[in-house]
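Presented below are the structures under discussion, each in the form of C-alpha cells.
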Structure 1
Amino acid sequence: MIDETDKKILMLLQENGRLTNAEIADQVGLSVSAAHRRVKQLEASGVIKGYGAKVDRAEAGLTVLAYVFIKLDSHAEDHLSAFEKQIKQMDEVVSCSAVSGGGDYILQVVAQDMDRFAEVALKKLVRLPGVKDSSSHFVLSTMKEAAGWPLSA
C-alpha cells in the first residue's frame, strides 16, 4: 500500500521522470537516502513500471489519432486469445482495452495520415480473428492529455 509521501513522489515523477533523488527529497521533505529508498521500493513493487520521454504525436509525424471500437462474433477463449495476441503485435495500436457496453474492445490507433489509417483499418483490424464489426472515431482536437494518474483523488 502506498502512503501520502509515496503519492507525492509518484506525482513528481509522473511530471518529470528525470528528477534526482535530491530534488525529490527536497520537495517531499525527506533525506536523500530515504527518497532513494522509497523510489526503489516503488520500482521493485511494480507501482513504477518504467520511465520514458513524452513525445508529441503530431510533431513525430503521427497526424491521425482514432478510437476504434471492435465487436467480436464470439467470446470463446481461443477467439479472445487470438485477437489479443495479434493486437499486441500491431505498432499502430497504442492502447487496447476490453470494455463494457456496445463493443468488446476500444483501441487507440495512430497513423501518419488517413491513407495509412485506412490501410490499418481495412487490411489489418477488420481481418483479425473473430472481428464482427468495427467503428472508428477520429480525434479532431485534444483539450487535455493525462500527464499521469491523479493520485490525489
Structure 2
Amino acid sequence: MTVEKLNRQRVLHLHDAFARGDIEAALACCTEDVDFLTHAPIDVLPHMGPRHGKAELRDLWQTVWSRYSEVRYKAAHIVAEGDEVATYLQAYFRKRSNARVVQFDMAVFYTFRDGLISEIREIIDSYDLVQQVLEREIGPLIVGERVDRV
C-alpha cells in the first residue's frame, strides 16, 4: 500500500472515530503536539480558536460533542500526496438543544509525521455556519438592519 493510500485511510479512520464520539480513538491518530487551526469566527464560536497539543484538541472536541448529539461527514473529495491529505467534506451536526441539523461544507488539510496527524487546518463556510448556529439571518446585521429570528 502506498503512503498516500495509507494516509487517506488514516484520515477516514479519524473521521469515523470522531463521528461516533470516540474522541480518544480520534486523538490516537494525532501526534502529541498536534497543531489545529480552523478559519471560523471565534467571536461567535470561541471554542474554535487555535489549539496545540492533544489536551487542547480534546477540550475542543469535547465542547463540540457537548453541543451536538450526532455528527456525520460525507467525504466528497479526498486527495493525498505524500504526507499531506486534503479533504472536501459535507458535515452534518445535530444540535443537542433542539435537534436541528447544522449542515456545512468544509475543506480540511492534514499533515502527517511518522504516520500520525501533526497538523489540521480547516476552512469552513463560516457565513452559512454562523447563521445556522445562531438560527438567524446575519446579512442584515452586517449592513446594520433590524433582524427577526428565523
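Here relative contact order in percent (Cα under 8 Å, 6 or more apart) was derived from just one of the structures 1, 2, and that gives 28; the source is 1. Taking Cα Rg over 2.2 N^0.38 Å from the coordinates of each of 1, 2, which one would give 1.10? Corresponding structure: 2.
Kindly point out which one of 1, 2 the value 2.0 was derived from, the read-out being distance in nm of label points 7 Å out along Cα→Cβ at positions 64 and 80. Source structure for this number: 2. Looking at distance in nm of label points 7 Å out along Cα→Cβ at positions 8 and 24 for structures 1, 2, the greatest value goes to 2.
Between 1, 2, which one scores greatest on FRET efficiency 1/(1 + (r/R0)^6) of positions 40 and 88 (r between Cβ atoms, R0 = 35 Å, to 0.05)? If we compare FRET efficiency 1/(1 + (r/R0)^6) of positions 40 and 88 (r between Cβ atoms, R0 = 35 Å, to 0.05) over 1, 2, the biggest value is for 2.
No value in this document is a laboratory result; all are computed from the given coordinates. What you see is a predicted model, and the numbers here were worked out from it, not measured in a lab. Cβ atoms are built from the backbone, for glycine too; each structure is taken alone.
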